[in-house]
Structure 1
């Protein structure tokens with residue numbers, strides 16, 4: 001899966017996702033401090049799903065002029081550690097009962113709520 005990990009996604013998680021075969025662009029490695037719209041533009045251009053804890057991306061996905069059609073995965077979990085985030089995302093991204101593309105997916109410990117982009 002092609003992902004854009006926002007700056008709030010731990011680098012340990014980024015590395016683990018890459019090891020699991022995902023193509024991950026890390027904002028914290030490549031473009032720290034860039035505005036959210038810059039990340040949205042990259043996600044659109046490179047057809048990457050945005051993975052973030054930042055609610056602003058949810059607003060941008062639903063109400064913004066530019067739509068990240070590969071999807072936005074908004075994590076609403078309490079990140080107890082980088083390892084916790086890594087384990088949570090690793091399990092979540094292999095689910096076959098969820099279509100990520102074209103959706104704002106708001107995910108907590110027990111639910112996946114989706115809204116069309």
Structure 2
């Protein structure tokens with residue numbers, strides 16, 4: 001089983017064409033956007049709105065995957081799948097782990113300076 005990382009620096013470097021400033025900009029934008037999506041997902045999970053959960057998770061999953069935030073993308077995939085099954089307990093658990101993952105992304109982003 002492949003190890004899932006918080007941030008795949010090699011993938012990020014490839015996406016940003018090895019431009020450190022662009023790498024930092026992409027990660028900062030991802031963190032800001034994902035943080036906003038976490039807040040919206042918390043509301044959707046609390047309201048047990050499966051369609052909204054799926055939509056929000058799907059949107060963020062793609063953004064995370066594209067820059068190498070593999071763990072966050074995996075958690076969002078879980079939320080998307082569990083929301084489709086109306087399993088809001090699992091959605092909530094994955095959402096809590098996602099919030100922790102965003103904190104880890106913030107820490108890793110500081111090393112890009």
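Taken together, the values in this text are just the output of simple stated rules run on the coordinates, not laboratory data. Note that the structure is a prediction, hence the values are computed from the model and not measured. Cβ atoms are built from the backbone, for glycine too; each structure is taken alone.
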### Query
helix-only ellipticity at 222 nm (-39500 (n - 2.57) for each DSSP H run of 4 or more, over all residues; to 500) computed as -27000: which structure among 1, 2?
2
### Message
Out of 1, 2, which has the highest value for relative contact order in percent (Cα under 8 Å, 6 or more apart)?
### Response
2
### Task
Match the computed value 0.9 of distance in nm of label points 7 Å out along Cα→Cβ at positions 41 and 105 to one of the structures 1, 2, and report its label.
2
### Message
By the measure distance in nm of label points 7 Å out along Cα→Cβ at positions 49 and 97, tell me the structure among 1, 2 with the highest figure.
### Response
2
